[in-house]
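**Student:** What follows is a set of structures to go through.
Taken together, the values in this text are just the output of simple stated rules run on the coordinates, not laboratory data. Everything numeric in this text was worked out from a predicted model, so none of it was measured. Cβ atoms are built from the backbone, for glycine too; each structure is taken alone.
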Structure 1
Amino acid sequence: MPTEVKRREIDALVEKASASGAVYVVEYRGLTVSKATNVRKLIRAAGGEMKVTKNTLMRIALRESGKPTADGIDEGPNAYVFAYGDVAAVAKALRDFAKEKGNEALVIKGGIMGTKQLSKDQVMALADLPSRDVLLAQLLGVMNGPIRGFVTVLSGPARGLVTALSAIREQKEKAA
């Protein structure tokens, strides 16, 4: 049975896990304090939060929040990144930070999204997705394509009539 302090921490983690769309597991061993601060700022700007906690407490919190545990990727000193808004933006912030020279100490191990555990490759694929706004704009463009074509087809005869009437008017003006 967890102590009162651990119980409060588990409850806070359950709340964070329930509110997040994804939880990423990263290893932070070897990061300096300034680099850890920088990655936290990037994650916060992307709509997430990074929390260092004991793996056992996080397993309990994930189980209580209805999410699968991060089996196999939650060994060693880990930080858990909660993505509250755009899950791809938070994954992108993690990937971009880890790619920078000198930040190799931040290792993305995987994550949990919905009821599925994600591998490192799946998190990287998620990071490669365009942002939510870009995806919505692309969807809207695809949806507007057929409508735009239909309007063009419908306006064709009217445009042809106007062109013909204009040509007749010009001929009559020249003849007059």
Structure 2
Amino acid sequence: MKHTLSVLVEDESGALSRIAGLFARRGFNIDSLAVGPAEAAGRSRLTMVVEGDEQTLQQMTKQLDKLVNVLQVLDLSQRPAVERELMLMKVSAPASQRSGILELVQVFRAKVVDVADDALTLEVVGDPGKLVALERLMAPYGIEEIARTGKVALERASGVNTEMLKASSSGGRVPA
């Protein structure tokens, strides 16, 4: 199972390499990693997507907590969270195919950020599933390049679990 970890760390030279080294030494793979400044000066937030069972996740979390610069580790997979990713995609777009591509751009609420004679560069933000869906639909047009940021996530302040809401709106019942 994939887990999304939110790790709050003190900004200090080498903090990221210590975390990555910790995972590498223990043979854990990081599927996605995004790092940036957090809400307070001198702190950064790492959002990591890692794969493993509950036992492996507990081991990873304990190892992270032992690092001096780590202030907080949250497994957002078990909490209501907002998750987003940014993708830039350059698609082959000759004039004869451009209208079909632009229709998909609108459906996915993407943006065209660069136009060339035979290519369009798109920007799309959303949950990772949305990005994969757009990528699959653009594949027949010819994807020239893709760059993705990796997932960023925060726990929902409202506590509302949108995954549960999606299930209930598709005919499933919400547990009492």
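**Student:** Taking -9000 as the value of helix-only ellipticity at 222 nm (-39500 (n - 2.57) for each DSSP H run of 4 or more, over all residues; to 500) derived from one of the structures shown (1, 2), identify that structure.
**Tutor:** Details: 1: -20500; 2: -9000.
Attributed to the structure labelled 2.
**Student:** Out of 1, 2, choose the structure whose coordinates give Kirkwood radius over Cα pairs in Å, for residues 43-98 alone equal to 12.1 when calculated.
**Tutor:** Details: 1: 12.1; 2: 14.9.
Value 12.1 for Kirkwood radius over Cα pairs in Å, for residues 43-98 alone corresponds to 1 out of 1, 2.
**Student:** Okay, moving on. Consider the structures 1, 2: one of them gives 4.3 for distance in nm of label points 7 Å out along Cα→Cβ at positions 59 and 91 as calculated from the coordinates. Say which. Don't jump to the answer; show the numbers that get you there.
**Tutor:** Values: 1: 2.6; 2: 4.3.
Computing distance in nm of label points 7 Å out along Cα→Cβ at positions 59 and 91 on every structure in 1, 2 gives 4.3 only for 2.
**Student:** Distance in nm of label points 7 Å out along Cα→Cβ at positions 75 and 107 computed as 3.7: which structure among 1, 2?
**Tutor:** Computed on structure 2.
**Student:** 18.4 is what came out when Kirkwood radius over Cα pairs in Å was calculated for one structure; which of 1, 2 is it? Display every interim value, and only then the final one.
**Tutor:** Details: 1: 19.4; 2: 18.4.
It was calculated from structure 2.
**Student:** Related question: Kindly point out which one of 1, 2 the value 6.2 was derived from, the read-out being distance in nm of label points 7 Å out along Cα→Cβ at positions 11 and 155. Intermediate values should be presented prior to the final figure.
**Tutor:** Numbers: 1: 6.2; 2: 2.4.
Source structure: 1.
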